[in-house]
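Quick heads-up: structures coming right below.
Throughout, read-outs are computed from the coordinates displayed, never taken from laboratory work. Predicted, not measured: the structure shown is a model, and the values here were computed from it. Cβ atoms are built from the backbone, for glycine too; each structure is taken alone.
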Structure I
Amino acid sequence: MHYIKPFDPWKSPLCTCPQKFSFNPYTGCAHNCIYCYATYIPRFSQLRLKKDLFRKLEKDLQKLPSNALISMSNSSDPYPPAERSLEITRRCLEIMRDYDIRLLIVTKSDIVARDIDLLSEMRCAVSVTVTCISDSIASKIEPNAPKPKKRIKALKEIKDAGIPVILRLDPVIPFLTEKDVLKVLEACNFVDHVVTSTLKLRKDILARFARVFPEIAERYRSIYTERVGRSYYYMPKELRLKLLSSIVKRCEELGISYAFCREGFEFKAESCDGSHLI
C-alpha cells in the first residue's frame, strides 16, 4: 500500500478505535496547533504534496477489502487553507466515491462544507474539532485554523444535508479551555456524537505551551505525573474524570452519544470515533 495505511499511530492499548485505515491527502499540516500530537513527524509544520497521489490512491483502494473504513485524516488535516485553491482532497473524494468504502472525515476546517455535494453521494460521516468558543484562545492554540464559529457553522450545514456529524471536543485543556467546553456543546447540540479527551503532553508539546502560556505550563509540570508509553504524560485519573464529567452529564441531558479518546474510561457509544454512524 502506498498512502492508505492501517490505523493506530500510538499502538496504544488505550486505543478503542474499530479496525480502520488511515489516509492523509497532504503531508504535514498548516494549522500549527500548539497541542498537536503529530509533530514528531519531521517538518510537520510544512505542508507538502504527495508524489503521484491520485494514481497511487486508486491502486491502494483497489487492494482494500469491501466495506473498509478509512479515516481521513489522523495527522495532517485534509482541509488546510491551501485546499481552497488546490482541491487535492476534493479530487481524492471523487476517486474514493467510486469504491465500496466507508469514510470518516476528521478536520478542523470549515472548507469541508464545500464538498457536501460529493459527501452526499458517499457512505460517510464528518468529525470537526472544536476545542473552544473563544476566538482569542483559539488564535493562540490553533493559530492557522478557521475560527470556531466557522467550524460550527460548517458542521451544521453538513448535518442539514443529511450527513452524520461528530463533534471532536478534543483536547480539553486544563486551566484554558475547560470552562468553554459546555459552551461548545450548547453551540453544537445538533451533533450525532461527541468524542472528547484531555490534553496529553510530550516534551515538545509542553515546550510550546511554555512559549505561549508560561504560567499554565508551569502548573502542568505539577499535575502531569503519569507516564503512558515511552513519551506521553497524563494527568492522574481523578483529575481527568473531573474535567470530562461535565461533558458526560450534558451529553446525557441532550441525548447525544459520547466517547473518550485513549482515556481508559468506559463510554456509552457503539464506537469511540463515531464511525458507527456510517
Structure II
Amino acid sequence: MGQVKKEFENFNWIDLENPKMSELSELVRPHGISLHLLEDTLQIGHLPKIEKVGEFNFLILRAYSAKDEDIASEISELTNKIGFFFNDKMMITIHQKQFGFLNSIEGHFEDTESLILKIAERMLDTYEGPADWLSEQMDRFEQDIFLNHSKKFSVEALYYDKAKARACKKLMLLTQMVLNQIPVKPKNQTQVQDLKETVASLILQFDDFLDEANSLLNIHLASNSQKTNDVMKLLTIFSAFFLPLTFIVGVYGMNFEFMPELNWELGYFFTWGIMVGISILIFIWFKRKNII
C-alpha cells in the first residue's frame, strides 16, 4: 500500500494507492467511515457518484487510463477511479492505479473543496487526449472511405473506437451530474463552472464522433450495397443478351433428323443474322432505358 499524507493550513490530505481491505479498514475506521463505502472504493467498475455519509461526503470520479491503441470497450478497461472521502477538516483519496497528476498537485489550498476541484480538473484532462485521438481516427476513416481506400477501412477498428466514445460520453454525463450535486462554497463556484464547461465540451466531442461514426458506417454499407448492385446489373445485362441467343443455339443444337433449316444453304448465315439483330435490338432498348 502506498500512502502519502499532506498537511495544509486548514485540513489534511491522505492519499492511499492500492490498499488492502484490512489496511484500509484500520486506517479509516477512526473517522467513522462505513465498511460498505470502503468496499465501493475497491470495486473496479464503480461509476461516478456523490453521497453524504455521516460527517463525510463520498465521491467517486474516473480518469482515462488506457492507451489509444488498446483494444478495449468496457469502462473498467478504459478508466480507473478515485474515491474521495472529505469534510472541512480532512480528505482521503483511495485508488488502485497510480496517477501521476496526484503527485504533481502543489500549491496552497484553502479548503478540501478547492483541492477536489483541482484533482477533478486533472482527471478531466485525461479525456482530452482520447477525444483528440478519436477525431484523428475519424479523419483517417473518412479518407479510407472517400478516397477509395476501402481495403484499409476496418469495421472492427471503428467498432472499438465507437465503444470508447460511448463509454467516455457516459462517464462525462455522470460526471456532469456529480458536478451539479457537489457542495461547494460560493468562492469555488467559478472553478466548478469551468469544470462543467470542460465536461460539456467533451460530451460534444464524443457525441460528434458517434454521429460521424454512424454516418460513416452507413456510407460504407451503402457503398458495398452499390457495388453489389453494379455487379448484379452487369450480370443482368449479360443474361438479357445471351438468353435469347442461348435459346436459338439450343433449338438448332437438337439432334432431330428432319429440321427445315438444316439443309438450307444459307441457314447458317441467316441464323447468325437473327442473333446479331436480336443483340442490336436489346442494346437499343437498354440505351433508351438508360440502363447502359
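Points worth noting:
- With FRET efficiency 1/(1 + (r/R0)^6) of positions 45 and 253 (r between Cβ atoms, R0 = 41 Å, to 0.05) derived as 0.55, matching label from I, II: I
- The maximum of Cα Rg over 2.2 N^0.38 Å over structures I, II, that is, the highest value, falls on II.
- Sorting I, II by FRET efficiency 1/(1 + (r/R0)^6) of positions 101 and 237 (r between Cβ atoms, R0 = 41 Å, to 0.05) from high to low puts I first, with the largest value.
- Structure from which -9500 was derived, helix-only ellipticity at 222 nm (-39500 (n - 2.57) for each DSSP H run of 4 or more, over all residues; to 500), options I, II: I
- Calculated for structures I, II, distance in nm of label points 7 Å out along Cα→Cβ at positions 157 and 189 is largest in II.
- Taking FRET efficiency 1/(1 + (r/R0)^6) of positions 13 and 213 (r between Cβ atoms, R0 = 35 Å, to 0.05) as the criterion, the largest value within structures I, II is that of I.
- Among I, II, which structure scores highest (criterion: distance in nm of label points 7 Å out along Cα→Cβ at positions 37 and 93): I
- Set I, II, criterion distance in nm of label points 7 Å out along Cα→Cβ at positions 173 and 229: the highest-scoring structure is II.
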